[in-house]
Each structure stands twice: as C-alpha cells, then as structure tokens.
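Engineer: Presented below are the structures under discussion, each in the form of structure tokens.
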Structure P
C-alpha cells in the first residue's frame, strides 16, 4: 500500500554522505510506490531560533510565555506560514525520516530549531488541552512512524557500550524518546554510519546499500519498545513501578527487554482486534 513519507534533512554539503543517503531515500521510497515529501532545512533557510517573531499576534504582550503563546497561535491559526506548512507535512505523512550528521553528540541546531518551532503546544504537547495525559506513546502523532539516519564521524568502538563517547542510542535518547516518542510516534531503531570522517568509496557504497535495505522495511520493522506512559509501568507520579525493570536506573530502564516487548506487541494486537 502506498504511503506518504516526509524526509527532513540538515546538511548543506551536496557531496556529503548525508545528502547521498537522502538521494537513496527519495529514489528507494519512490520506487516502492510511496509519495516522498522533503524538507531541506538549509535550502529552505529555516529559521532555527524560537523567539517572539514566531507569534505574530501575541496573547500577552507584557511577558513572553512560549508555551502559552504557542498554544494560542496553534489554536487560533496565528502561526507563521513556514511553521504551519511544516505541520501540514507532518500531519499528512505516515512516516518521518530525519537525516543528519552527528554534531556535538546531537542533531544540527537548524534541525533542533525545526522541532522547537514545529512541535507546537496543542499539537506535540498539551494534546487535546489535557496537560500531560497524552504523551509517551500517545498524542497527535500516534500511528505514525519516525526514524533517524545519522552520519557519525567517529569510529564505532567510540560509541560501544564502554566506549568513551557512550552508546549512540543513549546519546540520541532525548531525540528518540523525547522529541519523537513523547508526541506519539512509533520510533524505529536508528540507522547509523560510523567513521564518516574518513569514509572510502567502498564504505559509502556499503552504507547506501544498508540504507536501502532498511528503507525496504520502513513500515514492517518493529519500533524501539519504549514503555508507554499509560501502559501500566508507571506510577501516578510517572516513576517506574518497583517490579518494572527492577534494579535498573537511568535511560535504558524505560525500554522494555525483548520478552516484555513481545508481550507488548501481542497485547497491542489483541487490543486492535477488539470491537470499538
């Protein structure tokens, strides 16, 4: 079945591996029969700073409250045209792919600025004006998929379990779990290419082939099994219950292990078959 995929990318250099992988995304997904939307943030000269200029008609001219002004602008359709256009793309898409080089352990500032501005209050947070009720597995983007495609300059051992930089999945946790799972996306495991600072032609070709393989299964691969806020693993104060991930602390405690993930998938399948 044909789907619509939004590819958001941040890399100004046309010859970079990131841009080569974007080309693979467009060609591969189009060949599969999908419609591909694009947001080339550098070509768009995307405004990365989230500031008072994002609110043409302020609810409160005395004090700038970003949450309140964002909610007001979104609710009353008073957002800037660039933000509204990107929101329309996101809402129309079945999947989002973010493609970028890893700069200082995160995404480039221009892409972070895209999220800061596009993820409006009332849409990506405070959904249905219900505070924190619909988040971490629920929200406006529930049912959509998202994935990161990251070009990493350093070698893989620097990002191993005991590597000096820390595991990549933990470095990117604020993005995968925070920016994407929080508003409801099913987040697929990150695709990463390491050692891009000294990439050979053969390595680049292998990376592109590996990316084609991942794209073939964009709508079939299982997502990262993040624990849903309203799935029973958390207390009313949003702490893991004592029996959940017993003895674990930190980021990875919020990802179910393989056995738990299988149970979650089965429960979700059963729930989806129940009459509404």
Structure Q
C-alpha cells in the first residue's frame, strides 16, 4: 500500500541508520581512547573490576617504591662494610710492621700514625654509609619496609660496627709497642677481633637481607606486571580491529543515508497518478 502518511521504507532506513550510528560512536570512542571499556557506560561490571585492578596496581607500585628504598639502604650498608673490610689487610700489615722489635722509634711512630689513620678512616667510612638518613653500620636496629599490599613487612637489620672500631681506635694509643702489636695479631686482645667480627657479621647479615629484599621486590614487580596485563585484556581495545570496523561502519552509514533519501522519494510517485 502506498500512502502519504506513513513511509515504511524510510522508517526501516532510519532504524538502520540509528543502529549504525550507535555502533559507529562506540567504535570511534574505542579508536580515540584506546579502550573498549572506557567508563561504566561501556560495561558497568567490567569497568568495576578494572577499577579494582587499577587500585591494586597503584598499591603494588607504592610497595615497589618502598622496597626500592630497602634495596638502596642495604646496598649502601653493604658497600660501607665492604670498604671497611678492605682496610683489614693494610691494618694487619701495619701491625706486623709494629711487631718487629728492630724498627726505629721514628718508624714506630710513623707506623702507629698510619694505623691510627686507618682506624679513623674506617670510622669515617661507616659514618658516611647513610641512605635516606639511616645507617646500618652504627646500630642494631631492624628497619622494616612494607613487603606487599596486605601490609606484611620485610626488614633490613643493622650491625654496630662503629662501636667496635671506636674501641679499637682508642686501644691504639700514642705509640704501639711490639708487644701490643703482637697482642692484636695473635688475638690476645678482643679489640681488633671484635672489629673484624662485627664487619664480617655486617657483610653476611646485610647481604642476606639484600637478597631477601631484592627477591621480594622482583616478585612484587612480577605481580604488578601480571595484574597490568590482566587489566589490559579486560579494557584495552584492539585498535587494528576497531580501525577496520570503523571504516566499514562509515561506509554503512553512507549507504543508510542514501537508503533514506531513496525511501523519501517514494511518495513522489503518487504525483504521477494525477498527471
């Protein structure tokens, strides 16, 4: 039936155009933002899950930053202990020279001064081994860092090397006799042994803590990367696919527009009946 009041062909064409336009807007948004789920209007439940994952990623990044601080603290402490440990060879060399009864008083004074300087150098190295205001070599405090998003902690424990080197430095005196030098060397005195023991304890203890912190840091980073990949799978758009679909929809939109034009011309056929 042909009528001037209702044009079924035009109605169908308009409905088709509306559907295509809706799809075109959706795909165009994906191309522009890079997300197939950019907000709750796209997919409320998926967007809610994505927001939760984003919160987890932010928390993991905060944990990662804290663990990076723990790694830095342990590395600085380990570097300080290593530098002090490297002095022991020279310290023992000076003590061996001082244990020789045949050296002159001038030589003894020189060697004693060198030994004293080495002890002072060790103290300076320890005092410089600071990271963010903390020093692992002048106390026995455990410094704790957040290890995961549940609030668990991991610690780096200090070793008080400064006190033992200070005692050793005080025991040197103005001039080290051959007897005192041999006492240092044969462990009859605890001062040098305690200094060496504290340094070795710091080396092993801090190194162990550093390995643990690095392992936790790597694990946290792996969790963060996996979570980010999961988030991407949920909300990221396939831009190659979306771009191809966008071109197809643009072509369909043009065809639908032409279909409306053709459908709107149908009532004009009635005019020919009155000629």
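Engineer: Can you say which of P, Q returns 2.9 when distance in nm of label points 7 Å out along Cα→Cβ at positions 52 and 68 is computed?
Structural biologist: It was calculated from structure Q.
Engineer: From which structure (P, Q) was relative contact order in percent (Cα under 8 Å, 6 or more apart) calculated, if the value obtained is 18?
Structural biologist: It traces back to P.
Engineer: Let me ask another. P, Q: which one has FRET efficiency 1/(1 + (r/R0)^6) of positions 156 and 180 (r between Cβ atoms, R0 = 41 Å, to 0.05), as calculated, at 0.65?
Structural biologist: Q
Engineer: Now a separate question. One of P, Q was used to compute helix-only ellipticity at 222 nm (-39500 (n - 2.57) for each DSSP H run of 4 or more, over all residues; to 500), and the answer was -25000. Which one was it?
Structural biologist: The read-out comes from structure Q.
Engineer: To continue, here is another question. Hey, percent of Cα pairs over 22 Å apart derived from one of P, Q reads 61; which structure?
Structural biologist: The structure behind it is P.
Engineer: Here's another thing I want to ask about it. Hey, Kirkwood radius over Cα pairs in Å, for residues 28-107 alone derived from one of P, Q reads 18.8; which structure?
Structural biologist: The correct label is Q.
Engineer: To continue, here is another question. Work out which structure the value 0.55 belongs to, where FRET efficiency 1/(1 + (r/R0)^6) of positions 172 and 236 (r between Cβ atoms, R0 = 30 Å, to 0.05) was derived from one of P, Q.
Structural biologist: P
Rule-based calculations on the coordinates, nothing more; no lab input. None of the values given here were measured: they were computed from a predicted structure. Cβ atoms are built from the backbone, for glycine too; each structure is taken alone.
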